Structure 1
Amino acid sequence: MKIKKVLVSQPKPSSDKSPYYDIAEKYGVEIDFRPFIKVESLSAKEFRQQKVSILDHTAVVFTSRHAIDHFFTLCTELRVTIPETMKYFCTSEQIALYIQKYVQYRKRKVFFGATGKFNDLLPSIVKHNSEKYFVPMSDVHTDEIKNALDAKKIQHTEAVMYRTVSNDFTADEKFDYDMLLFFSPAGINSLMKNFPGFEQNDIAIGCFGPATAKAVKDAGLRLDLEAPTVETPSMTAALDKFIGERNKD
């Protein structure tokens, strides 16, 4: 079946130059953007139950802009004033620059890795091994950071500050797509929660990353497109190739 209408389970791109728009024009398909999940802060009461004091720490590790937003949101709610001496260690320069939304950016107290991977940030943390690190986490996380810091004997505390929840569909929202694109296992969980009787039939499902691919299969669904690959390193490249092949006369 030809692809005429695609649902991308992410927020609408902020730029008109997104490759998704090029694909829509190239093949004459309709592409909608509608997140299946959303991220929300824990309440101050929920955070206090972890019995963690932010001000006992001298540095914060940020792995995403979500972590920055919810860290400062909760600090405001908890009436915690972050001292100007606090240092910030970020997994990428993009995340580091985002801190300017909340505090004055000073190079001597903001550090970042080159690739976005935590292992590339670790040498900077080891260089400042006398700091006490606070790591804001999502409710869904691995022990990668904890294990890496433990291995280097770095003083640190992890605490959950935000969580991923289903972004529920309303009764009047149409769901008439030929293809669905997912980027996290939580998105698949939200699909099954919103549509408990979901039957895939001819609907194509694409995903990004091995964890999401596993979630698709675990849900008993058919996976039609998986990225990244050597040939298609991005979701848009994979989608372009897939629609081109599927919609051939």
Structure 2
Amino acid sequence: MYSFESKVRYSELNEERIVRPEAIVNYLQDCTTFHSDSLGADVDFYKNEKKVWVLNSWQIEIKRQMNAGEEITVCTWPYDFTGAYGHRNFIIRDSAGCDIVQANTLWVFTDMITGRPVKLPDNIAKFYTLEEKLDMNYMDRKVKVPEGVQGIPKEQVPVRKYFIDSNGHVNNGKYIACAEEYIPDGFKVERIRAEYKRAAKYGDTFYPVVYRQDDENGKTHIWVALNDEGDKTYAMVQFDIYK
């Protein structure tokens, strides 16, 4: 297991002083980058290999809201490699060692030239030590809107330069940040799910479509499809929220 310590920053809070979903995602994706860096498989290594890990899906379970200034430990480890696919867990813990956030991810090992998945070679797999899979409720990697739930188109969102990361694509967290716009005021997030289908680039435009469903348990579910002009989806994001 790899871990790093941090402190919840004021800049990561929304107007209700709750940590924003994008900030949680950033903690997790920074952790996996730090992990690879520590093993000698950093960004430059993968560029030389002309390979990259592309995130396919998030499932993030928020056990409780983090407080401003709180000391936290962010942890990650891979638990399975199958063909071109890598499975990785994450935990954010408080100073007492209790889990605040648990997460599961699926990554696709991808050739940077062809853009196609390729089997993880032994010389890269050897960097990573597989550990036991986290005990959590695993959901399907595909994020689907239930049949019959109607979507509402929203104002288009141009992809800005600050959305783009070192791979030349919209960073994983920026899709979450765009989708956050449609969380109703006064609600807290207890689950984030995301399925990344296509990589958006600078100059592209998102055409969001928002879906909402209230269930019998008093929970609200929001789905945000970030589409192109032709309704092909870049990413589908789901927030399970409560008051």
Structure 3
Amino acid sequence: MQDSHARVLIIEDDPDIAAVEQQFLTRAGYETKWASTGRAGLADVVKFEPDVVLLDIGLPDMSGLDACTTIAETADAYILFVSGNSSEEVRLAGLGLGADDFITKPFSGNELVARVASFLRRRERSRLREKDGRLQLGDSALVRDLHMLERNGRAVALTALEFRLLWFLGEADGRLLTRAQILERVWNDVSGIPTRVVDVHVAALRKKVGEIGAALIISSVRGIGYRLDVP
């Protein structure tokens, strides 16, 4: 059984699909709630305070992509798109708006539960890694007060932007972050700054990580963004 305190909100206009999702998630030990429209779902995000939101794209009253934008900006919840549209364009659009993952209909109920469980494990690992202003990243640690990356008694100073960037990548626990997500979180801007700025700072970070021999790999996914791999 999973953590019975974890809550999953299902925003899905097809009652049959929603029933299947609820059946598998309830059986796994999660508390669930179903909303059949985007507006009802957004209201439930506030009232239900879900840990994970399952979100369809083709909602009757609004686009799931628009709903995703609002949820990502206002709620501390993982967003999993569950959609019959499997095009790469739609997937990238969803990820760029703040979604954490994408699953295509028809789906396996067991896979759905596994995706939800992986989100919650990721959150727990992040909470365990961060303690007393330190974020543990494999054999290294980010120290908030000093804006430094430390490893085995060696340390390298980071600029404020470099520090926020590495912390954001570290908190994501291996999840791919788009350049737009990075600009919004680290620079608080998604329109006035060219995405090339992210690439420049990533290059500088890679160099500093190498200076202390930290086992951290900032991997790039062409045309999308970056993720931090911790061997």
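A short reminder: the numbers here are calculations on the coordinates, not readings from a lab. These numbers come from a predicted model, not from an experiment. Cβ atoms are built from the backbone, for glycine too; each structure is taken alone.
Given 22 as the derived value for relative contact order in percent (Cα under 8 Å, 6 or more apart), which of the supplied structures 1, 2, 3 does it correspond to?
Numbers: 1: 22; 2: 19; 3: 13.
Derived from the structure labelled 1.
Using the calculated result -9500 for helix-only ellipticity at 222 nm (-39500 (n - 2.57) for each DSSP H run of 4 or more, over all residues; to 500), pick out the matching structure from 1, 2, 3.
Working: 1: -9500; 2: -4500; 3: -13000.
This figure was derived from 1.
If you rank structures 1, 2, 3 by FRET efficiency 1/(1 + (r/R0)^6) of positions 16 and 136 (r between Cβ atoms, R0 = 35 Å, to 0.05), which sits at the top with the largest value?
The maximum falls on structure 2.
Out of 1, 2, 3, choose the structure whose coordinates give Rg/Rh (Cα atoms, Kirkwood Rh), for residues 24-103 alone equal to 1.15 when calculated.
1
A value of 1.02 was computed for Rg/Rh (Cα atoms, Kirkwood Rh); which of 1, 2, 3 is the source structure? Please list the in-between numbers first.
Values: 1: 1.02; 2: 0.95; 3: 1.00.
Computed on structure 1.
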